[in-house]
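A.B. asks: Next up: some structures, all given as structure tokens.
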Structure 1
Amino acid sequence: MAERTYAARLIVTRDAGTDRYELRRHENDNENELLSFAECSLDARRLTVSYVETLPQHRNNQFAAMLMAGIVDEARVMGWRIRPTCGFAASYIQDHPDMHYLLAC
């Protein structure tokens, strides 16, 4: 996955082995702090987003939305459909009509 960077310090990445997405803040070369994560699974070009969470100390900063934007970006590039089983993920995509075409049936 190409990393999505926000304000040169926030980066969305995916662990290809677990399909877990993470939003991390990189303060310097030695520090990276987990802000938000999503549990996902990829099957036949369909990415199921089953759980999205922002760590309690980082809530109310739009980090989960930034993470979802990174997930959607990768789905677009890879030609995947998204199946949001998590309420937040479903609401995020529902609130963005330009993303509706990515929804899996």
Structure 2
Amino acid sequence: MSIFEPHVEEIFENFLPNTRDSRETLAAALQMKEQALKVIACGMLNAGKSSLLNALTDQLENEVFATGPVRTTTKKAELSHHQFIFTDTPGLDAIEADNI
């Protein structure tokens, strides 16, 4: 059982290959839940959080979550996609000087 589109399943298999049981549990929980599930990407500065969210939401062409070689996420950004609300956050180690 999968609630994810085939390309998202492929991303999971490539980057998180040992998570099939967790994904099946998540799929079952989502079928019982009426509210959207919140997925929040948090981690170090320029670690690929925005790129991961763009891939999971099929937004690689549009880059809903901005990416770049320097810091581009300076405040929280959200996107509703299917039964999820994806949230991108600035890096945990970001400082005000990174905004320049």
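A.B. asks: Between 1, 2, which one scores greatest on distance in nm of label points 7 Å out along Cα→Cβ at positions 52 and 68? Before the final figure, lay out each step's value.
C.D. replies: Numbers: 1: 0.3; 2: 2.2.
Comparing 1, 2, the top value of distance in nm of label points 7 Å out along Cα→Cβ at positions 52 and 68 belongs to 2.
A.B. asks: Additional query: Here helix-only ellipticity at 222 nm (-39500 (n - 2.57) for each DSSP H run of 4 or more, over all residues; to 500) has been calculated and equals -9000, so which of 1, 2 was it run on? Don't jump to the answer; show the numbers that get you there.
C.D. replies: Numbers: 1: -7000; 2: -9000.
It traces back to 2.
A.B. asks: Same structure again: So relative contact order in percent (Cα under 8 Å, 6 or more apart), computed for just one structure, reads 20; which one of 1, 2 is that?
C.D. replies: It traces back to 1.
A.B. asks: Taking Cα Rg over 2.2 N^0.38 Å from the coordinates of each of 1, 2, which one would give 1.02?
C.D. replies: The structure behind it is 1.
A.B. asks: Another question, if that's okay. For mean count of other Cβ atoms within 10 Å over residues 20-27, which structure out of 1, 2 has the highest calculated value? Present the calculation step by step, with values, prior to reporting the outcome.
C.D. replies: Working: 1: 18.0; 2: 13.0.
Structure 1 comes out on top.
Throughout, read-outs are computed from the coordinates displayed, never taken from laboratory work. In this text, all values refer to a predicted model and were calculated from it rather than measured experimentally. Cβ atoms are built from the backbone, for glycine too; each structure is taken alone.
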